[in-house]
1. Which structure, out of I, II, was Cα extents along the principal axes in Å calculated from, if the result is 40, 23, 14?
2. Where does the value 2.7 come from, among I, II, when distance in nm of label points 7 Å out along Cα→Cβ at positions 2 and 18 is the thing being computed?
3. State the single structure among I, II that was used to calculate helix-only ellipticity at 222 nm (-39500 (n - 2.57) for each DSSP H run of 4 or more, over all residues; to 500), giving -14500.
Structure I
Amino acid sequence: MVEIASAAFEGKRLLERHRLVNAALADEMKEIHALSVTKALTPQQWQEQAQTSKTS
């Protein structure tokens, strides 16, 4: 499972974000069976989520 935050995700839809992750890991994907991207967030979304989980 992968959780990632990147400024490269700004303005991108979820599918586009997953494609960016898969492209970045293309060489590694040859060696592993599957990859599960559970979160692909912008840095701002990551911070907002962290703040929300602290108050929950």
Structure II
Amino acid sequence: LRFVLTEGKKRQIRRMCEQVGLKVVGLKRVRIGKVMLGNLPVGQWRYVAPHERF
């Protein structure tokens, strides 16, 4: 399944799935605002490019 949240938290997705009998095995954040995370490893960071600033 794929979810798109504009606000909220990871637990929100877990609760929604639980309500319909689904178990969430993992979640992955792919974007924060205009910033695409791409292949950025867990725990790493990078500078925000000028066109990504909000």
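1. Derived from the structure labelled I.
2. II
3. This value belongs to structure I.
Taken together, the values in this text are just the output of simple stated rules run on the coordinates, not laboratory data. For clarity, every value in this text was computed on a predicted model and none was experimentally measured. Cβ atoms are built from the backbone, for glycine too; each structure is taken alone.
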